[in-house]
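Please find the structures below.
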Structure P
């Protein structure tokens, strides 16, 4: 399970985030490319933009549910 206190600082403010368990597997970027991106170092992903509509929200949830190491979290806030 993703831990808020271990989230990467690059994550956009909002409820979805990626923490330091990420193994850079591409799943989140493939599932929700408008919301996830790879770090400049190329060794992990982070949330580049929070979802702005129901479709993006559903894709972020799908990425979170499919993450093989549970590195994507949802803290339940909107800001």
Structure Q
């Protein structure tokens, strides 16, 4: 199965997430962290497909930081 197309929605969701995380509103920032988590999943799928294992490891650690950010945003 060809999963090369997954990199494009992953990129788009990552850009959307970055935009939202930079917002002043708490709720919009929260959506940004959840979008980042969705992009982490997409990049992991594509990384396994492309055998880009360093990217997979990076996305796992970035997902952990995004979970931390979402939790801290909720605490505000």
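Where a number appears in this text, it was derived from the coordinates with a stated rule and is not lab data. Since the structure is predicted, the reported quantities are computational estimates derived from the model, not experimental observations. Cβ atoms are built from the backbone, for glycine too; each structure is taken alone.
Quick notes
- A value of 42, 20, 14 for Cα extents along the principal axes in Å, calculated from one of P, Q, originates in structure Q.
- Distance in nm of label points 7 Å out along Cα→Cβ at positions 39 and 55 - structure with the largest value, from P, Q: P
- At a computed -28500 (helix-only ellipticity at 222 nm (-39500 (n - 2.57) for each DSSP H run of 4 or more, over all residues; to 500)), which of P, Q: Q
- Identity of the structure behind 20.6 (criterion: mean count of other Cβ atoms within 10 Å over residues 15-22, calculated), options P, Q: P
- Comparison of P, Q by relative contact order in percent (Cα under 8 Å, 6 or more apart) - largest value held by: P
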